[in-house]
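Below: a set of structures, written as structure tokens.
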Structure I
Amino acid sequence: MAKVKSKPSKELIGLVKEYGSDILSTDNTVLFCKACGKTINHEKNSKSQFLTELCMAFIDARIPLWILGNKSLRGFLEKYTKQHIPSESSLRKNYIDNNFNNVMDGIRRKVAYNKIWVSVDETIDPVGRFVANVVIGTLEADQASKEYLLTSEVLEKSNSSTVAQLFTSVLAVVWPEGMRYENVLLFLLMQHPHGLHRIAEHIRCLYPDVDRLISNVKKLFLKAPSRVQLFKAMAPEIPLPPQPYL
């Protein structure tokens, strides 16, 4: 009776595809390294310390991981470190989350039971989305405060409710075992629109003629879609008057 071949292992085949058939091969039961002439334990679960630190170094230096796809850089690293450099997708899948958790654990240890300040900076990105950046820092008497950017969130709306929800969710990340509201001694909320509005009001008082001119121009386009379309057709390079911030 002919010998029945074992069913190919999807995991082994996936590893061969990921690292290349010129480096790895498989007989459906074991993984073989052609470079070193040895079998590899593909079920190993431990993370490579080298790859963990490599990802962290690239992130700290603000170097995108896709740079590792450069053949010259990859060859240089593999030559002098004697380590195989996986693809960008493999590093993201296996190491980025681990590095993120390590950084968050470090922030939690540094914050611990210290008093802190929280700053929420709201802004609008180039495509019109509301983005809130949350920064926290410790309040210590004997040394300068250390700041940490915890998150940058896209908000559906920019109002008190969304900011309050963001504030609560951030504290839950810092203190997952339980909120410590009494340790938040300072909450700074950037109100750029309000500040700009006050400045604009003062400028309007200084230049009343210009204020009346702008007001009359706005009246031409207010609730008049046909005029807006005509203006865009005749002067496409000139932007419309800005809308009030609500």
Structure II
Amino acid sequence: MIERIHAANYGVYGARKIWHELHRRGVRVARCTVERLMRESGLRGLLRDKSPRTTRPAAETNRPADLVKRDFTAVRPNQLWVADLTYVRTSVGWVYAAFVLDVYSRMIVGWQLSTSLYTDLALDALKMAIWRRENQGADLGGLVHHSDRGVQYRAIRYTQRLAEAGAVASVGSKGDSYDNAMAEAFNSLYKAELVRNTGPWRGLDDVEMATVEYIDWYNNRRLHGELGHVPPAEHEALHAMTHPVTATLKTS
């Protein structure tokens, strides 16, 4: 069973996550036993490394305030989103990816891929996030959307779309990677668990199909230690059950 769990989760789970998954399935076993069996089978988790930045800093004129101040915490869905860009090398050139993540649940609520690093890449990911949440019955009024100083996130059309949804833009004030640490942490996961783990890549279509599958796994099946070792979708469903009046998502 350990080998099946490891294979079904991109081969990225170490002993801790496999132990938690076994317990979720009703299999009671000591963590040291899982560690021993993994060693004997030659199984190990995946290590991440840091990736360089992708967004280009915009000029300091009219920069939105930093409403987050590196405090990436939220007590409900759609209280705080973070957004960032990353890239994937393919045999025919670069593919760029934009993601929008809900801080409360770590859920990827919007994403888009393109062969061009242009403003609409980030905007299309935002539009998906807004459409998805509003289609689920969410009221995005008061949502804080946080990003680094990238020009893509400070474009007029981007900030206008946020305003139309009732959201407020927030931009990191220090100008380093800690300004948008949670979004960059997801980029690191994406690069380690999917891009480097399952490449090489032929082109945009190849990366896009794999990203669809990865996000489905990440949102619905991947265990997140920060969430008590449950997937983002399960974490949000639990919130909706325990906060029936204030929950921003409808259960389905």
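Taken together, the values in this text are just the output of simple stated rules run on the coordinates, not laboratory data. This structure is a prediction, so every number in the text was calculated from the model and none was measured. Cβ atoms are built from the backbone, for glycine too; each structure is taken alone.
One of I, II was used to calculate mean count of other Cβ atoms within 10 Å over residues 12-19, giving 14.6; which?
Working: I: 14.6; II: 20.2.
So the calculation was done on I.
Ranked on relative contact order in percent (Cα under 8 Å, 6 or more apart), which label among I, II comes first with the largest value? Can you show the working numbers first?
Numbers: I: 11; II: 21.
If we compare relative contact order in percent (Cα under 8 Å, 6 or more apart) over I, II, the biggest value is for II.
Hey, Cα extents along the principal axes in Å, for residues 164-211 alone derived from one of I, II reads 37, 28, 14; which structure? Don't skip to the answer; put the middle values down first.
Numbers: I: 60, 18, 10; II: 37, 28, 14.
Going label by label, the one that fits is II.
For mean count of other Cβ atoms within 10 Å over residues 108-115, find whichever of I, II sits highest and give me its label. Walk me through the intermediate numbers first.
On the way: I: 12.6; II: 20.9.
Top value of mean count of other Cβ atoms within 10 Å over residues 108-115, among I, II, belongs to structure II.
Could you figure out which one of I, II the value 168 for volume of the Cα convex hull per residue in Å³, for residues 100-227 alone was computed from?
Values: I: 168; II: 122.
For volume of the Cα convex hull per residue in Å³, for residues 100-227 alone, the value 168 is produced by structure I.
Quick check for you: by distance in nm of label points 7 Å out along Cα→Cβ at positions 84 and 180, which of I, II is greatest?
Working: I: 4.4; II: 0.8.
Once distance in nm of label points 7 Å out along Cα→Cβ at positions 84 and 180 is tallied for I, II, the winner is I.
Consider the structures I, II: one of them gives -11000 for helix-only ellipticity at 222 nm (-39500 (n - 2.57) for each DSSP H run of 4 or more, over all residues; to 500) as calculated from the coordinates. Say which. Walk me through the intermediate numbers first.
Numbers: I: -13500; II: -11000.
Clearly, the read-out refers to II.
Comparing Rg/Rh (Cα atoms, Kirkwood Rh) across I, II, which is largest? Can you show the working numbers first?
Details: I: 1.17; II: 0.98.
Checked I, II; max of Rg/Rh (Cα atoms, Kirkwood Rh) sits with I.
Identify which of structures I, II gives the largest calculated value of mean count of other Cβ atoms within 10 Å over residues 92-99.
On the way: I: 14.6; II: 19.4.
Once mean count of other Cβ atoms within 10 Å over residues 92-99 is tallied for I, II, the winner is II.
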